[in-house]
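These are the structures, in structure tokens.
What follows draws every value from the coordinates through simple rules; no lab data is involved. What you see is a predicted model; the values in this text were computed from it and never measured. Cβ atoms are built from the backbone, for glycine too; each structure is taken alone.
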Structure I
Amino acid sequence: MTVQQPRRTQAQRRASTRALILDCTAQCLLERGYAATTVSAVQERAGLARGTVQHHFPTRTELLIAATTRVVDLRLEQFRREAELLPPGRDRLQSVVDLAWRDLNSPAFFTALDLWVAARTDAELRERLVHEERRVLAEMRRLYLEVVGEPYASDPRAEILVEFTIDLLTGLSMTAMLTGTLGEREAVVRRWKRALAVLIGRLPSDELLDGSALPAVAS
């Protein structure tokens with residue numbers, strides 16, 4: 001005997017359609033960028049009539065503002081998954097550098113860059129984006145410090161070094177996106193890892209310029 005599923009309410013159908021539109025908008029932003037994420041592109045990807053999309057989001061700006069939250073959530077979800085896969089036995093401060101570097105070279109981060117540029121001349125988008133960027137940075141800092149664990153978590157220097165890591169790698173990702181090769185970027189990341197080991201006291205300062213691998217330290 002076939003059991004009939006209860007019919008969805010109008011509110012449930014509306015919520016499902018809205019979620020589909022936002023997911024398709026986020027995917028379009030990630031794959032094609034801000035300029036190519038038009039209402040028509042989203043409508044085609046979602047398989048919906050243009051009027052349906054505009055019923056939920058009357059303007060492109062409203063659609064992109066709402067999708068910004070989804071892009072931020074995707075970035076946080078990806079970071080959490082990456083953090084769960086960290087191998088045991090590695091120095092956790094060094095692992096945070098690897099995590100941050102992967103995040104700051106992800107499609108979600110480059111989508112954020114696209115939105116930042118667009119927000120320069122769009123006050124409504126800028127207001128929403130500032131709010132979402134504060135949220136993602138606060139959550140990232142919390143997750144970074146959680147990943148670091150002891151003995152670093154109780155070290156007052158750890159939070160400052162995490163901040164430095166985020167700032168340095170963000171700038172590196174933005175500039176190297178146009179001008180740097182992968183090898184050059186990775187060399188900077190390696191040098192920063194060694195600098196962190198010196199700043200936290202794992203290595204003496206005279207080893208700052210040593211290009212050899214860092215000694216393994218169990219977490």
Structure II
Amino acid sequence: MSDVTRATRYGVLAADADHEIEIKRSRFICYLSRVEDESEARDFVGLVRAEHRLARHHCTAFVIGADRMVQRSNDDGEPSGTAGLPMLEALTLFTRPGESAADLSDTIAVVVRYFGGVLLGAGGLVRAYSDAVSQALGVAEFRTRQRMRLLTLPAPHADAGRWENELRAADIEVIGTDYEAADAILRLAVTDEAQEIETVAHRVAALTQGRGTLGDAGVSWVDLTP
């Protein structure tokens with residue numbers, strides 16, 4: 001995936017995930033969560049620490065933003081470079097099923113280690129922390145987050161449900177419907193390209209027999225429906 005594409009489309013977690021592995025009696029429990037900024041990342045680390053107060057290490061890594069420029073990691077007492085960095089590499093190199101390149105972002109990984117009494121050595125720690133994150137990613141579910149043009153479509157209350165169903169059937173992203181006193185307002189999200197917007201306008205005109213008028217509600221990031 002090119003840098004240009006990454007700036008308009010990237011992968012995110014659909015829900016939190018966790019996975020545990022055991023290596024030479026040490027337990028490595030990886031928790032994955034979606035975060036929008038560094039403050040949310042720190043809050044999540046705090047939650048995991050509170051749940052696992054007796055664990056020796058709570059190592060972290062996260063990547064944030066459409067351009068994936070915000071990247072942080074922390075070894076939390078493990079030898080330098082043996083935990084946080086391998087975790088971060090597991091996040092940034094992960095390719096979602098069906099994608100051709102790594103694009104995961106807005107994601108934090110926290111790996112909790114309960115020491116089992118056997119030293120793993122630097123290489124063993126690198127593999128353990130990397131595998132903990134990679135295996136957690138392997139059981140996680142994902143969505144695509146894309147920069148989209150938002151459109152509004154007023155609809156008579158009696159027609160709103162049918163219009164929404166037919167638009168979805170035509171693979172147009174309907175992100176919600178607001179029922180107001182006079183009309184229902186369908187909120188649509190389409191790829192922010194002139195040709196795509198024109199195609200949607202033609203579909204709406206045919207669906208509504210020329211009665212529907214699309215409004216421009218600006219641009220926003222939208223999680224696409226699977």
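Given a value of 14, 32, 17, 12, 12, 10, 4 for P(r) over Cα pairs in 10 Å bins from 0, in percent, for residues 118-205 alone, point me to the structure among I, II it was derived from. Traced to structure II. Which of I, II yields 2.4 for distance in nm of label points 7 Å out along Cα→Cβ at positions 110 and 190, as computed? Going label by label, the one that fits is I. Structures I, II were shown, and helix-only ellipticity at 222 nm (-39500 (n - 2.57) for each DSSP H run of 4 or more, over all residues; to 500) at -10000 was computed from II. Calculating Rg/Rh (Cα atoms, Kirkwood Rh), for residues 86-141 alone for structures I, II picks out I as the one with the greatest value. I, II: which one has distance in nm of label points 7 Å out along Cα→Cβ at positions 22 and 174, as calculated, at 2.7? For distance in nm of label points 7 Å out along Cα→Cβ at positions 22 and 174, the value 2.7 is produced by structure I. When distance in nm of label points 7 Å out along Cα→Cβ at positions 62 and 158 is computed across structures I, II, the figure 4.6 traces back to I.
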